[in-house]
Structure P
Amino acid sequence: MRDAAAETAPPPPEEALDLPRLALWLRAHLGLTGEISASRFTSGHANLTYLLRVGGQELVLRRPPLGPVAPGAHDMRREHRVLAVLHRAFPLAPRSLALCEDESVIGAVFMLAERRRGAVITTDLPAAYRGRPDLARRIGEMMIDVLAELHAVDAAAIGLDTLGRPEGFVARQLEGWARRWHDALEAPRGETAPLLDWLAARMPASAAPVLLHNDFKLDNLLVDPADPARPVAVLDWDMCTRGDPLLDLGYLLTYWAEPKDDPRWIAAAAMPFWYPGFPSRAEAVARYAARTGRDVGAINWYCAFSTFKLAVIIQQIYIRYRRGQTTDARFAAFGTRVDALLGKAMALAGR
């Protein structure tokens, strides 16, 4: 776990912002003046997120990644629309302050949000929190409770009842992620055909739609460094929509490794849920069901689909690296992670 501020660094040349042009926009649209500087948060894998300091004030700037972007992905307009109002009903959502659709300013549409201070738990638990199963359990239970709280938000009450198209959403998700999978490949991979056939044949009926985060996982939370079981903010809302709540739960469980899992699956999940004390996946599902009253009987389908979805996301990042659209060395081994996730998805489909 690290302080989010400590995860910033000067951006590489290809990701640097045009600060003079940005300063003019900030002066004209937000009345901000003074010396401006920008560093990039280094923990993200897709959208580029920067810490701006302008005349002593701190803001967070988010923009899509470099290179081609899949339709509907990395949507700063959507993220701004959601975060401009969601904080009223869900205080863990940072408030969006402005949206810039003029791509001439920094080369892309971007949004500006308030800065929340906290720490991020990434691929491992820090030494100070290992060997504390009570704390691990509280962190795991907190994750489920936060998701249940989000799914209880009345979208209509904050003007988000027209967000997305929940009717037929699950079917479109399957179709869309299958298409993205094929688009992100260097060569065809026929071994996924049986998995996609299984998912299409066993698609469950959707529950009543709720607000979905659509990327809900541990490293998209800021937590209190003094008590990492206390959340400070939920980040990365560019895929937020309305749809089947079990899509969020299944996606979270994709990262929820257990000690008995295949070591390749644990490595691919890249989250520390396998430490002693964290609730099991079954306990997490039961807690969500108790908090929401929802039927979770089809959760295995959602887990298999979400594992495939994560494989596609990782493949999209990996192909950007292979094509030279990003030089981040972390992505060099992502092909191995994709293989492990596909194997896990196919194992889930075989149950």
Structure Q
Amino acid sequence: MKTLTSLILSFTLIMLSSLITNGQEIEEIVKENKIPLFQSTFFNGKRSSFLEINSQGYNSPAKYSQTVFQAASLSKPLFMYIVMKMAGEGLIDLDKPILDYIEEDRFLPEEMEWAKMLTARVILSHKSGLPNWAASPSSKEWPNSTLKFKFKPDSAFSYSGEGFTLLQKAVESIKGKSLQEIATKEVFVPLQMKSSSYEWGRADIPSLNYDKIAADGFNKEGENRGKGRHPRANSAYTLRTTAADYSLFLEALVKGDGLKPQYHKMIFTPTVQAVRYSNRSRTCDNSIFWGLSIGIEKNSELGNIYFHWGDNGNFKALFLIVPEQDSHMVYLTNSSMGHSMIDKITPLFFGNKKPLALSSWINN
């Protein structure tokens, strides 16, 4: 006799069958990679299909498709969307120094000349020259840690969460509200993202209890490391969401909902070749570029692919947008092994015959 979980899975795979032909293979890949919980949404321009798979004896803490995951760096594009809406409304100038909006005492005096070169555009394209983090962003030490530049701003690609934090402070200063309040009003409510939050739950939805519905994260040894609460909302990494919720955001982003056309175009226009490691040459870097908080792979089979990956250690996430197919996919996992399946899973959604360069870019 089938369990409720297997019945739901069977129903979902049937629902997916008209969109992807190898739905059952996704379950096998998830189990092969020992991922306790996998959640995905695939959108083909007309409708969405949802898939959730349990593995390793882990049971979903919430009803089907309602378990909330750490989205990690998928936090960044959603925050970028807020910034670009503000730019279209004339509330922020993408080329005005961030330090014109805020005061920041984490820079040493000798760093201030370069600090004054930081703008929203430079930060969103990851050309700030700042490290990813000066200290672990969830630590007690981080708020007072010293910011030191790796190189001159606007001269090269260097992925940085610190830059997003500075831009977050500017946005909060301009709006006179917290990131959570801004995101709720500008994104979560209008897009009906009823499970998403940069904080632990939602003030506007008291019934949203992350203590009960947030997934636990698992390390590479398969050990449960808990839900991983963060001490403060951060635009770079603290978003929690579901695959269904995040897909709603991607639909709005692709369509340009709430964005003026020139700002919508900027997001998907390459600004820099994304050489991830300055001391190590990789073939995959030749195909990867960055727009404004969006990765761009120039792919011979699928055309331009827009993507972002998330990595909070024991939570891995990924979205891909393929305009030539009018489709997108997002997946969320609660495992440090969540990106080990990219090469096997993407052909099941998009039909590519060769591995995507972004897989090597992320994993190697």
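Read-outs throughout are calculated quantities, based only on the coordinates presented, and are distinct from any laboratory measurement. Note that the structure is a prediction, hence the values are computed from the model and not measured. Cβ atoms are built from the backbone, for glycine too; each structure is taken alone.
Figure out for me which of the structures P, Q the number 3.5 belongs to, where distance in nm of label points 7 Å out along Cα→Cβ at positions 189 and 277 was derived from the coordinates. Matching structure: P.
With FRET efficiency 1/(1 + (r/R0)^6) of positions 101 and 213 (r between Cβ atoms, R0 = 30 Å, to 0.05) derived from the coordinates and found to be 0.80, which of P, Q does the value describe? Clearly, the read-out refers to P.
Matching task: 10, 28, 27, 27, 8 is the computed value of P(r) over Cα pairs in 10 Å bins from 0, in percent, for residues 117-220 alone. Pick the structure from P, Q.
The correct label is P.
Suppose you compute distance in nm of label points 7 Å out along Cα→Cβ at positions 61 and 197 for every structure in P, Q: which one lands on 5.0? Derived from P, not from the others. Here the criterion is distance in nm of label points 7 Å out along Cα→Cβ at positions 181 and 261, and among P, Q the highest value is seen for Q. Source structure of the calculated read-out (mean projected area of the Cα convex hull in nm², for residues 165-284 alone, 9.5) within P, Q: P. Taking relative contact order in percent (Cα under 8 Å, 6 or more apart) from the coordinates of each of P, Q, which one would give 17? Of the structures listed, the value fits P. In this comparison of P, Q, the computed figure -8000 for helix-only ellipticity at 222 nm (-39500 (n - 2.57) for each DSSP H run of 4 or more, over all residues; to 500) is attributed to Q.
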